[in-house]
Structure I
Amino acid sequence: MLQLREVRDWILERCPELTGIISIGAIDANQPRYVGVYDTPSATASRLCIGGLANTKWHTRRVVILVHWTTGPVEAEREAYRIYRLFYGLAHETFGSTQVVMADPGGAPVSVGKDTRGICEYSIPIDLTYMESEE
């Protein structure tokens, strides 16, 4: 199963400057820059191949990346697109021990406005199609 930890670590491999300001399931809203990796409130439908579980080799995991980034909308949008582009067109990439077949980050990051402290936030919903490991 693809874990949120694997998604976070994969992002960190490509963006080491996010070390200390990226987490799973929560952000530190007191910080002016933070990235969160979350489960989505509505999971994608499960699928089971004909022949049952033994024949079902790939699955989809929907995650959301929340980019909580400064009071400047231009800078926040720039960072959201930088992270979005990591996933746009992604195919056959290894996330930890999981083979991700493809990623669909949608059409663009979505502005969710500003938090109570005036920090701009963007949401990036991503569907990750992955192969089930043989473990």
Structure II
Amino acid sequence: MSVQITSIYAGVLGLWLVALSVNVAGHRAKLGIGLGAGGHERMRRTIRMHGNASETIPIALLLMAFYEIDGGRGWILHAAGAALVTARIAHACGLWKSEGPHPLRVAGAQLTWLTTLALACLDIVGAL
């Protein structure tokens, strides 16, 4: 019942969440904003970079852990973990550059959805 592979990606993505959180705090301090975005577009995007990661990373890691506990293949776990890390960084970079549909943001969102969908299907099939 080890989740050694998932733990690697949970650690990396945990560090990413901390970096995004520190980014929000730094912008808050720089702009003198205690709560919300204070009408600043960059602040709003910074908050969403962190928020979106916080909304998508936990379920994907949970699905990875279930798959690994059920004896899932290591290469699939590494592929899913690498895809999630890549997707979340791409999404944040795209959102940092533009509030609109930047190619990195779109690719990051789609890769996150695809990876989460694949892991969910693997978990369902494994449980049947």
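Structures I, II were shown, and relative contact order in percent (Cα under 8 Å, 6 or more apart) at 29 was computed from II. Of structures I, II, the largest value of distance in nm of label points 7 Å out along Cα→Cβ at positions 5 and 37 belongs to II.
When volume of the Cα convex hull per residue in Å³ is computed across structures I, II, the figure 97 traces back to II.
Here helix-only ellipticity at 222 nm (-39500 (n - 2.57) for each DSSP H run of 4 or more, over all residues; to 500) was calculated and came to -6000; which of the structures I, II was it taken from? Display every interim value, and only then the final one.
Working: I: -6000; II: -29500.
So the calculation was done on I.
FYI, it's all coordinate maths here, none of it is from the lab. Remember, it's a predicted structure, so these values are computed and weren't measured experimentally. Cβ atoms are built from the backbone, for glycine too; each structure is taken alone.
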